[in-house]
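For reference, the structures are reproduced in the following blocks.
None of the figures in this text is laboratory data; all of them are computed from the coordinates on show. Source: prediction; values computed, not measured. Cβ atoms are built from the backbone, for glycine too; each structure is taken alone.
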Structure P
Amino acid sequence: MADVEHTIGLLLGTEDDWPRAYEALLRRVGTITDGSGRTHRIDSVRVTIEPFNLRDKPRHDLVIDRLAYWYYHPREWLKKAALMDDVYLLNSPFTFQSMEKHAAYCAMMRLGLKVPETVLVPFKNPLDNSRWAYTSGRYNQQFDLEALAESVGYPMFMKPYDGGAWVGVSKIRNVDELHAAYDASGERLMHLQAAVEDYDVFARSLTIGPETMVMKFRPELPMYDRYAVEHDFLSPSTGDEVVTISRLVNAFFRWEFNSCESLVKGDEVHPIDYANACPDVAVTSLHYYFPWAMAALLRWTVYCVVTGRRPRLDMDTTPYFAIADDRSLSYAQKLAGYRRLADDYFEVDRYEEFCEKHLSHVDEMVHDWVSSPEFTTLLDQTVRATYPPDEHERFLAHFRGLIDAWLRDQA
């Protein structure tokens, strides 16, 4: 049997830490021989941005996209590559268009998840469009912003319907803050969303393919300290619900590299943000969890290209809505049904069997690499590129300590 060569493309913005880590680990995977005796070799390239003929054949089997949610030229290249060439994408540019949160809220409300009360309000300022005045004058309904806010309930958050990185998010405690935030929103389309007060845990879960890591998140702290290294901070049943919600969102929208934020209050899980086209995987924020993220990304991408997993561009919502609309099912039964659909989409059983047979060495390989001078150099260079010179030693000690803790825990 002839060797099969696979190329994984990295479509990147400003980040360089995790791409270097991923590239280094992929080089160490080696060849994989499948059940038919074919040998698979996998390499990676960084995708460049240039004119393209729509009939050009890309060299890539799979592309990890970290750029097209805001840069339109590569977004259109990804759409062409998916539609014409069956290139596998993490994530789908069709459902992640502009990193829009609104549809995600709607879909998960339909499925019965405990999304806080949410209202979409019109633009505060006129749009830069010659037709706006006529259309607005004829069809825009007057509304009472204060009454609308009362229907949602204070405190609440005003946040962009398509935003990311907490940009434009305001906590609203009273009428004065409501008007100030709305006046500042300008031409941004905003949601009003009820706050979940006095929650017990803010959980952020990172899902890559069929693997999920649920982390305790502290949004009030600086980014380098937001992920707490704390295990068993959720009960087993609540932790499983957070994992199920995370994978459900991804399977529903055909996203495979995404983070989900949930507020846990008592035994209830309230998902508040789960459409992140470029989830955080920086070593300077994930730190302790960074090696897991790299191992999971490596396993899933290798699995996809070696097994010839086909991209799914369609959203088959019918089986999800069939569960959602079945009034005989309890919330727990619906979650179990969604989990089965998500596990089926991600081929969990086949994936685990493949990893056990072909990638069982990955965890040890990642541990050895994180222990190596190459990783030390990467961490050192990333810290020096990220923080002011007078803080280099402080942050090097901080992150080395967290990485050393991971190494000890995995030994």
Structure Q
Amino acid sequence: MKTITRTSGLAAALLASTVLFAGTAIGQEVNFWYHFDNADNPMSDLVAKFEAANPGITINAENVPWNSYYDQLYTSIVADNGPDVAMVKMTAQPRLIEMGALEPIDDRLAGWAGKADIQDDLFNLTAAADGTHYYLPVQYVILYLYYRADLFADAGLTPPTTCDEFRSAAVALTKDTNGDGQIDQYGFGFRGGKGGHDHWASFTVSRDGVGFGPGELTSAAGVAGTQFVLDLFQKDKVFPPSAPNDGFKEVIGAFQGGTTAMTIHHIGSSADMVKALGDKVSAVPVPECGGGHWTAFGDESTAVFSAAEDKDAAWKWTAFLSSEGNNAKFNEATGQLPVTKSDTANWTLHDKRFVDATTASLPFAHLYPNVSETADFTNTVWPIAMQRALIGEITAEEMNAEIDALFNK
């Protein structure tokens, strides 16, 4: 009788094991880390929807404060108690790969019906250096050119598509509007302080053969790009005098107040723009300069971690967040754009002209080099060099040489 009992127990155990490993584990939990600042957080609704469609999988979603997000993420991975899935940026990818923390998803992508609905170029932008995919895009922004449609109309101008057209428009829109002999309207609001590297890059890194590789910025084309920016300020005087020190607040405030007619930012500021200006504000892709376009891509993806106990369940949740409808709900909270073509076509959170400017910019959107030097570039090297160049302390060639030396030691 005992033998039969043991056999029955073994059979039951084998049956349970078969059920457990035949697909997603019964009763499996997926720990998900994300960061939302918006108090109107839709995550509980998304979790409930997913769990209803996937019985046996429980999603433990934890909203981790942004200020400590990556510190906690790296620490948890080392301690072997990290999440199964988490929101991640491209700047974190090299380190996460080096830590062996990420699960490749190429095989899963190949069999995922939702792949065709993801915006073109996003998989190229989020691939690792060797072409492997670890990230599934979940939201994004791209910088474009904001312009004051009312000021352009008054001057009989159309939005610029090239650097030559940009300069001509900026010169025409720099004027004394009240006849007191003082310039009170400028063609472009340039961000010379921290964060303005995106403005500079659109005029410089767009040029043929120019990038952050050895000697590219110090080439004739690279120097010409920075000189173009300096000439706009020093010779054409189409930037406000405060440009060397202007940050985001100053640049956006001047644009909304009519002090400047153009500036560069992304869709995240469009709601405030429309609130202040209505139909007087519009947007187009940044102009072509020196043979090409270049604009900055702001990314956010989700990744399955290699330590996840049930990678099938983790992938199901990851794919769910980047699927039609769910991705729209997700991005209603973040204020960024959905990654699905279907949700983008029906998107109403941002005015269509800003969505169109963003999607039209996807083919030439880029990321800065995924290396540790990029943090020094954005925080110290570029703003200090740019300010010194604008006020004439160093030349365009000297500025570019400093940046080249940082990236190519």
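For mean count of other Cβ atoms within 10 Å over residues 83-90, which of the structures P, Q scores highest?
With respect to mean count of other Cβ atoms within 10 Å over residues 83-90, the highest-scoring structure among P, Q is Q.
Which one of P, Q has distance in nm of label points 7 Å out along Cα→Cβ at positions 203 and 267, as calculated from the coordinates, equal to 2.7?
Label of the source structure: Q.
Where does the value 5.1 come from, among P, Q, when distance in nm of label points 7 Å out along Cα→Cβ at positions 75 and 155 is the thing being computed?
That value comes from structure Q.
Out of P, Q, which structure matches 3.9 when distance in nm of label points 7 Å out along Cα→Cβ at positions 131 and 147 is calculated?
Source structure: Q.
If relative contact order in percent (Cα under 8 Å, 6 or more apart) comes out at 17 when worked out from the coordinates, which of P, Q was used?
It must be structure P, since only it matches.
For the read-out volume of the Cα convex hull per residue in Å³, a value of 155 was computed from one structure; give its label from P, Q.
Structure of origin is Q.
For structures P, Q, which has the highest computed value of FRET efficiency 1/(1 + (r/R0)^6) of positions 139 and 307 (r between Cβ atoms, R0 = 25 Å, to 0.05)?
Ranking P, Q on FRET efficiency 1/(1 + (r/R0)^6) of positions 139 and 307 (r between Cβ atoms, R0 = 25 Å, to 0.05), first place is Q.
As an exercise: distance in nm of label points 7 Å out along Cα→Cβ at positions 91 and 195, calculated from one structure in P, Q, equals 2.7. Which structure is it?
Structure P accounts for this read-out.
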